[in-house]
Structure I
Amino acid sequence: MLITFALTAHAASPVEVTPEAQVRPRFEADTGRDGVDGAGTVGYVTMRSRLGATISRDDVAVRVVFQDVRFFGEELHPRRDFTAGGIDLRIGTLTWSPGDWEFEIGRMERGLYNERLLAIANWRQPGRSNDGARIAFARDGWSAEARGLLLREGDSTDLSTTDQVVPIANDAGLALFTFGYADDTRSIHPLVFVDINTDLTQRTQRATPGVYATLTRGPIHLEAEAYAQLGLVADVATTAGMLGLRGTWAATDRANLGLGYDLLSGDGDPLDDVNNSFSPLQGANHRYYGHVDMAVFRVGGPGDGQGLQDVIVQGAWAATDRLQLRTDLHAFFFAAPDDAAFLAVEPDIEVRATLADGLTWSNGANLWFPGGDAATEWMFFSMFDARL
């Protein structure tokens, strides 16, 4: 629950202050994702704590959110720790919204179109925010948006010795432009990403154009997206692409069933002079390729350059308004032309209970059953999330 206070000063417009807070402790255990039976198993607790507020007057708003992320027990001598090393400004934005326009600058936490290529990565305790600027326009279902984000300031920024940066030319950035139309039953949004990395060993100049679209007809919801990637990665020519398809049938008010297919192109010959492996940029890989974090991160996709095919069956059921069950079943295959072989099967299950207004308790179990002689992997989590 968010509480909004209205403060009036003389004849000026009211100032609205909307505070926000979150505490999210989570226990996790996994087998180490190392491909070795009986080795690497670990259990630990992490916690995200956030505190901030949005202060607005008329069409101007400032949002500031501070965050602390830590492992339980990471301070060996907590009585002697005088630092605040885990505290960070997670969100700090200035927004001006005159009419149909919106201008935003600062450190923002914003994904794009179900987070396939740009995500806030909410599953990760730190999340993901980006420094940059954004311009958006919306009217009668039509919209357009442009962002420029600085992913890494590669120059020297030791402000303890100087009041300016020292040039090194090791920056990384991302720009995007999208436009389109959306209403209650359909949407279509062409878009293009451009990412640049000036690091000498990872030098990148790459464009990722594509389209995101949805269609809803009664109980059926369809989602499709397709992208190409062209440019240079580590000074190697890149030609790659991906396709994502989702269909969901709302069988009842409390249950739905979904099918999906993802294809990330792979590089059948890594020794040639063309890179054909598709990169999901800054996407929410958990959301699409399983919670064990083997596909895409370790094997398949950019993990080994061999690409990925993912056939998905999904289901969700709400036993009550406060208790939900969600299951996913993934069948993974390599996508490279010379190695389109079976990779693994991954079932994921999550049970979420709403204990009180603003307080949820989630428990999940995830398994990775690979082909061949590779080791089975698993991951379990239990998380409380209080948002006030």
Structure II
Amino acid sequence: MFFRQTESKAVAYRLSVAQRLTNDHAALERKFPNLWEGVRLSYQQKDWQSLSAFRDALQPFLDLRGYWKQSLTLNKLAGEAAQALADTINAARYNHDQADILHQQGNYDQAEKLYQASEIAYHTLGEDAMSLKSRHMRSLVVRAQGRLREAEQLCESTILEARILGLDHWLAHPLYVLALLVRDQGDLQKAEQLIEESLSRLVDTDEFAMIAQCHHFLGEVALLKGSLAQARIQLESSLQLSQQVGIERRIAATKRLLGDLAQIEEYYDEARKIYDEALEITRRLGDRPELAKLLLSKAKLLIQMQHMQEATLLLQGALSIFREIGNEKNAKEASQLLMRLEELSRPSIDMPNAVDSDNGDRSKTRDE
């Protein structure tokens, strides 16, 4: 009895610390091992209320800092707690959040099923706005699996119902997805217009992560259009906001595009440094979709620098991941580059567009 009371006090103390520090991610980083012990103890004691409270206090930190393994575990435990408490609304919420983590890791099929389960559960409970948010996220994972027409239908129905419900600010999110789909079809001007509308709905909100994402998108479109100065402005704005909020996944993705920009400008050493910084973050997070994109970008750089063997290894890694997560478009690009390198490696075939061997590893500097 004494030990149980002691453990209960330990859980209560750790929970109070987690709740007090929920927005102080640097402090949570330092105290995390001790707080995670509180999670373990609350589960061991079947203290379902405390377990759910731990989940709500720690989840934003776990997600933004890339503790996805612990986040998945905590969501699973919280799901058990919700079932034990017959808390159907939180059970739906945990399904949605579990899907978010699987989505970030590239487990799109599992994420899709959980988003759909969450959408149905919310709709059954009369939580129409929350149901729409799950459908919105389902449109993203459907797009990631290459089912573009289905993703577009999901997105358009989400926008229509959001307008009916008066979710004016939140409309920024499905408008962003629609912009992705329009960009996929090659209409860059319309995609930009949709993102500008999305940003206009985020004015005077604290949705800094979403604002950063929009600037990232505009930077990527500017790169596609060859507007390099505009691309740098947008990407640096995105990076600054992402660093301010501490969104490591977005930091890595934006650094990748800044590396692409440096590569286009022929600052090869700078590009390589940026890619390596992003790769360090992405490997630590276990973000397979972003890792594959980074490997592809760095491989293209190494081809420019005539480091063909290293480029081949990176392309093989990227191709493997793209195939695992079902990204056929990027898998095709990586495969075509690999075949090109195989052709170039044959002695009888000259290397088209190659830099002369005596200066092939030369990179411009910002002073040139």
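Numbers at a glance
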{"item": "When percent of Cα pairs over 27 Å apart is computed for each of I, II, the largest belongs to", "result": "I"}
{"item": "Test item: helix-only ellipticity at 222 nm (-39500 (n - 2.57) for each DSSP H run of 4 or more, over all residues; to 500) calculated as -26500, pick one of I, II", "result": "II"}
{"item": "Structure (I, II) behind the derived value 17.2 of mean count of other Cβ atoms within 10 Å over residues 88-95", "result": "I"}
{"item": "At a computed 3.6 (distance in nm of label points 7 Å out along Cα→Cβ at positions 56 and 264), which of I, II", "result": "I"}
{"item": "Percent of Cα pairs over 22 Å apart, for residues 168-247 alone from the coordinates reads 39; which among I, II", "result": "I"}
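Every read-out reported here was derived from the displayed coordinates using simple, explicitly stated rules and does not represent laboratory data. All values reported here derive from a predicted model rather than from experimental measurement. Cβ atoms are built from the backbone, for glycine too; each structure is taken alone.
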